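Listed next: structures, encoded as structure tokens.
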Structure P
Amino acid sequence: MVFEKHLYSWSRIGTLKLREIWTKQPVNRICADNIKGIEDRAGFPTIGKNAVPLIFTEFGFNEVGSSVEDNRFLTCLQTYLVGKDLDWGLWAFQGSYYLKSDTVQVKESFGIMDETWHHLRDPNFTRKFQLLQRKNL
């Protein structure tokens with residue numbers, strides 16, 4: 001058995017109820033509160049005698065890269081994922097949808113690729129994910 005979790009900067013975990021909280025209070029306190037919220041609501045299956053795997057199957061942020069809130073959320077979440085050695089999946093790869101809500105070629109602002117599918121939407125994407133790409137020996 002494997003448990004999975006979706007998480008975004010606006011998810012309802014801990015103090016994540018308001019996305020803007022990431023810029024209104026000290027980041028270390030908000031991050032600590034949210035990691036506790038993640039542990040309480042999602043991380044508990046990984047602890048104890050009968051622990052089971054947990055995979056963050058979906059998390060994401062606006063790939064335009066200009067959201068201070070999303071960038072702080074990402075750093076906090078990466079710290080948690082690395083510290084727990086958890087596997088993860090990012091939403092989303094595509095730069096656009098072929099068809100969404102009866103509209104053709106709708107941009108996916110959470111997509112890693114731009115709408116042409118030829119370039120990263122956020123040129124700093126690989127730098128932002130260096131922490132998760134490292135091997136902890």
Structure Q
Amino acid sequence: HIHTHVREDQITLFGFKDEHDLFLFEKLTSVSGIGPKSALSMLSVHSPSSIAHAVENGDAGALSSTPGVGKKTAEKIIIELKGKLSHLLGEEEDDSTFEVKLALETLGYSAKEIQHAIKELHTEGKTTSTLIKEALQQLQ
């Protein structure tokens with residue numbers, strides 16, 4: 001999973017082991033004042049789920065324990081990302097479940113609705129598109 005960061009004077013590629021890390025990196029860099037260096041630093045210190053928990057719980061202290069991220073920056077991250085990382089709060093999950101959550105979130109469903117729909121899914125041997133269709137049927 002690769003993110004291409006383009007600046008006026010350079011193009012940089014960032015590689016990630018899974019979609020969770022890439023998703024969180026892109027969310028973090030969307031916050032004004034957080035560049036790729038700070039986002040990578042946060043991901044090297046904390047797991048995606050621990051960052052999501054800190055954001056949802058308003059725990060600026062946990063976020064500011066990252067080198068290069070101060071209390072004001074941590075508070076800005078919390079303000080801008082609160083409610084946008086809810087699908088990272090659960091236990092580790094497979095890629096298809098992550099993609100279903102991401103698709104439903106993009107469609108505007110709440111975290112509570114998404115969790116309810118995901119609980120009802122049986123993911124074994126099904127494609128992601130099939131799972132998304134089934135989740136949407138659950139939500140109607």
Structure R
Amino acid sequence: MAPRTSMTDEHPAFGQAIRDVMERRARALVTRDLAELALLLADDFSYVNSQGTLWGKAEYLTAVDGGALRWSAQTAEEVGVRGYGDLAVVTCVVRDEGTWHGEPFSARFRSTQVYARREGVWRYIAGQSTGLDQG
């Protein structure tokens with residue numbers, strides 16, 4: 001996923017920790033590693049997709065496991081990370097490639113992602129995506 005962050009000058013370890021979680025999640029989406037995704041998502045995770053649908057952790061994992069949507073790649077661009085103690089807010093452009101019901105797709109989304117450090121572990125707690133262009 002190799003995102004670039006805007007908060008690495010003062011706190012490089014902080015930015016790297018968030019990048020690591022983002023990269024692990026992207027790999028888990030591509031490989032459909034539900035166990036890894038379950039570890040990375042907070043139990044109270046919520047996500048609003050580009051169609052405005054609110055998903056909790058169970059719905060998100062079901063969407064990944066369901067088979068209609070399959071990622072072949074996910075990358076992050078224009079990544080900005082801001083830290084607030086045990087919270088991190090990420091803004092980025094996410095580029096997804098894969099298939100939807102067997103048809104290839106490529107799409108870009110402006111995304112806001114929130115991560116929380118709980119018991120020393122960073123977890124993805126909330127996100128929202130807005131479609132930029134799709135093809």
Given a value of 13.7, 43 for Rg and Dmax of the Cα atoms in Å, for residues 29-68 alone, point me to the structure among P, Q, R it was derived from.
P
Computing mean projected area of the Cα convex hull in nm² for each of P, Q, R, the value 7.5 comes from structure R
Check the numbers for relative contact order in percent (Cα under 8 Å, 6 or more apart) across P, Q, R and tell me which is largest.
R
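Only the coordinates and a few stated rules stand behind these numbers; no lab work does. None of the values given here were measured: they were computed from a predicted structure.
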